[in-house]
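Each value in this text was obtained by applying a stated rule to the coordinates, not by laboratory testing. Model, not experiment: these values are computed from the prediction. Cβ atoms are built from the backbone, for glycine too; each structure is taken alone.
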Structure 1
Amino acid sequence: MMFVNYGGGKYSIFEHSAWNGLTFADVVFPWFAWIMGVSLALSVQSQLRNSISRKKVFVKILLRSLLLIALGIVLNSFKNNDINRLRIPGVLQRLGLAFLIVGALEAFLMTPQNLITILQGRAQLVSDVIYGWKQWILMMCIVLVHTFVVLFAKVEGCPRGYMGPGGLDLQGKAVNCTGGITGLIDRAVFGSKHIYQHPTSYHVYHTAVPFDPEGLFGTLTTAFNVFLGVCAGRIMMVYSSSLQRNVRWLAFSVLCAGVTFVLISFSKDEGVIPINKNLWSLSFVLSTSSMAFALFTILYTNIDEKKYWSGSPFRQVGRNAIFLYIGHIVTKNTFPWNWSPIDHTTHAQALWMNAWSTILWVIVAVIMDCCNIFITI
């Protein structure tokens with residue numbers, strides 16, 4: 001995420017998609033949300049195992065969510081502290097709300113590990129789903145509501161179910177419809193002046209209205225992203241053998257990929273629900289989660305099971321993830337993370353500067369880990 005935010009060497013693969021589609025830059029945020037779900041599952045289970053009341057578990061989740069939201073708004077003020085134009089949504093705000101939704105479900109509904117046993121017969125194959133059936137039902141209701149609204153809500157002056165970038169799209173027939181109902185909700189709730197003013201679609205489609213990629217409505221599907229991470233964590237609680245865990249993670253990966261292909265009709269733009277990071281579409285959640293399940297299986301096998309690799313330096317980075325995220329934003333335009341002038345006619349100098357900026361934060365993370373300094377919320 002840091003390398004991408006610093007500029008990604010000015011390569012297009014490290015830039016966010018203009019609208020539909022998926023680039024490397026697009027997968028980082030949902031992967032972070034997914035792994036946050038894994039951590040959430042293990043954390044809640046640990047607290048319940050230590051006889052901490054569900055109410056106290058929820059209060060901790062609530063406080064952490066509020067702190068994430070507050071930090072996100074403070075970070076937004078670094079770019080613009082005019083309260084009349086201060087951006088309210090953001091990355092940490094989206095994570096905080098999604099964490100609160102899923103955290104509340106797990107705090108009150110998660111089955112304590114001492115009550116978990118491997119079920120017999122065919123039920124054994126889906127024990128992890130059965131022990132989280134209440135959460136699955138509630139989360140599916142959230143996803144269905146989101147999907148129904150996106151597909152069937154009518155926005156004045158826009159085609160029903162429009163999910164496009166507006167501007168020049170459809171020969172300009174939906175010029176003020178950027179994001180459809182998703183964009184309308186954000187502009188209605190926050191006001192046009194308090195959301196992101198420069199959507200990635202602007203340079204391609206010349207969009208006429210602001211659109212926030214971390215807006216309010218997309219939080220519902222981001223919560224599903226986090227929940228799928230919780231499912232990966234629940235598999236670790238229910239099954240003890242590496243084979244059982246790996247098979248189920250890969251099964252989730254294949255299932256998510258299969259549903260994605262159905263939703264997008266094997267195309268970039270023609271499916272019922274295209275992959276779209278700006279809208280945080282259902283197909284975007286499933287496609288990135290499919291990759292997350294597969295990657296998690298590979299890392300688990302090589303690090304935890306086979307011990308081929310210790311996980312360094314990513315393990316150290318993960319232990320201070322929020323601190324590094326905030327730090328890289330605060331120092332983004334300061335030396336030695338950023339300097340000028342550089343030659344913009346090639347990628348070389350931008351790539352070196354962005355890579356060095358990222359490496360510098362990795363070094364900071366390693367030093368903090370060696371000194372047992374962990375800044376978390």
Structure 2
Amino acid sequence: MSFFKRYIAMPQQYGLFPYVWLLFLLFPIAYAFPFKTLRQQVIIGLVLIFVIAYRNSYVATTYRPFWLLLQMVVSAILAVIVQALYLSIYTAWVFGSIPMRRRSFWGYYGAYLLSILVPTLFLYYYYGGQMGRDDWVGLAVYGLFCVLSPFAAGSIQRYNRKNRQLMQTNQRLTEIIKQNERQRIARDLHDNLGQSFSMITLKAEYARKLLAKKPDAVPEQLLAIEQASRQNLKMVREIVAGLRQTTIAEELINQERNLSVAGIILLTKDENQIEGLPQSNQQVLAQCLHEAVTNIIRYSHATECYVTFAQSGTTFQMTIQDNGRGLKKADQFKSHGMAGMRERLEVIQGELTVDGRHGTTLTLTIPIATEAKND
């Protein structure tokens with residue numbers, strides 16, 4: 001397996017594209033079959049050299065210019081021998097996909113155009129008189145494709161790299177959030193429970209000393225210990241309740257996973273509006289988001305789900321929209337999910353509006369809790 005990765009496989013960051021292009025080599029291989037004559041053997045030898053140069057162009061760094069130029073030369077020779085002009089596209093996608101300085105790119109691009117122009121002029125010299133209108137149109141389309149291929153390859157790879165970087169950034173942020181939550185829990189335990197338990201320990205030691213000297217004062221100390229213990233129990237329950245609360249961001253992560261399994265894409269807009277929204281508000285909206293996405297997966301037959309956030313003064317709005325078949329007006333009040341969302345929103349003086357004309361659009365509007373000001 002290590003031999004395959006080291007000498008045969010393409011780098012993983014380029015995906016399957018490098019392998020897909022290799023299918024076009026079946027044409028010159030078929031042309032050279034059954035490899036009996038010297039011409040056929042030369043062709044298959046050039047194909048093998050081309051494959052080695054093609055693979056090493058993706059992998060090598062120090063000798064990459066050599067492999068790229070060798071690839072261009074071999075593709076030009078094969079273009080003349082077997083009229084395989086399309087082999088030049090390989091080189092275009094290789095140097096177009098590889099991150100490099102602009103000066104290096106234009107140098108390779110010039111050599112690449114030259115490796116296309118020379119065999120094209122050679123073939124025109126020998127076969128130009130036999131070309132019809134369709135041949136000229138095909139040649140023009142091929143020429144345009146050759147000119148633009150390096151830029152297309154670069155654009156695709158930049159898009160893929162940005163997606164990978166975004167995924168990595170999201171993973172790092174997730175880990176940071178987890179670490180911050182651990183630190184918050186540790187701080188709460190240390191600052192609150194730790195101090196309180198220290199006080200209980202001191203009172204217990206004091207009560208033990210009083211037991212021998214002033215037994216009548218012991219019940220008072222035991223009562224203080226009991227009260228501190230009850231206070232600690234209440235504090236533990238509050239911490240646990242805080243851990244059980246779900247933020248909108250956490251719910252989005254969970255529901256994106258659920259939607260993906262159902263073949264539905266989740267798109268969000270203005271997530272930064274969530275920042276500073278009180279936890280009490282977020283808990284209600286997260287529950288409503290959970291219910292809405294469940295309905296989308298079960299009933300909508302949608303392929304996309306859009307969640308938009310907006311804040312205006314003392315009100316906050318979350319809009320959940322899908323591109324499915326829509327919800328009939330009569331069903332808007334029969335649905336238990338809708339009823340549950342309305343009940344949750346009414347508790348915090350919020351409201352829900354439903355539009356089922358183009359897919360289903362749920363608009364949840366709530367007043368921002370006053371605790372936001374204290375944050």
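For this structure, a couple of remarks:
- helix-only ellipticity at 222 nm (-39500 (n - 2.57) for each DSSP H run of 4 or more, over all residues; to 500) derived as -22000 - corresponding label from 1, 2: 2
- Winner on FRET efficiency 1/(1 + (r/R0)^6) of positions 271 and 351 (r between Cβ atoms, R0 = 25 Å, to 0.05) once structures 1, 2 are ranked, highest first: 2
- Computed 3.8 for distance in nm of label points 7 Å out along Cα→Cβ at positions 23 and 47 - originating structure among 1, 2: 1
- Origin of the derived value 0.00 (FRET efficiency 1/(1 + (r/R0)^6) of positions 87 and 215 (r between Cβ atoms, R0 = 41 Å, to 0.05); candidates 1, 2): 2
- Comparison of 1, 2 by FRET efficiency 1/(1 + (r/R0)^6) of positions 167 and 255 (r between Cβ atoms, R0 = 25 Å, to 0.05) - largest value held by: 2
- Among 1, 2, structure where Cα Rg over 2.2 N^0.38 Å as derived comes to 1.64: 2
- Computed 15.4 for mean count of other Cβ atoms within 10 Å over residues 135-142 - originating structure among 1, 2: 1
- Source structure of the calculated read-out (relative contact order in percent (Cα under 8 Å, 6 or more apart), 22) within 1, 2: 1.
- Answer label among 1, 2 for the case where mean count of other Cβ atoms within 10 Å over residues 199-206, calculated from the coordinates, equals 18.4: 1
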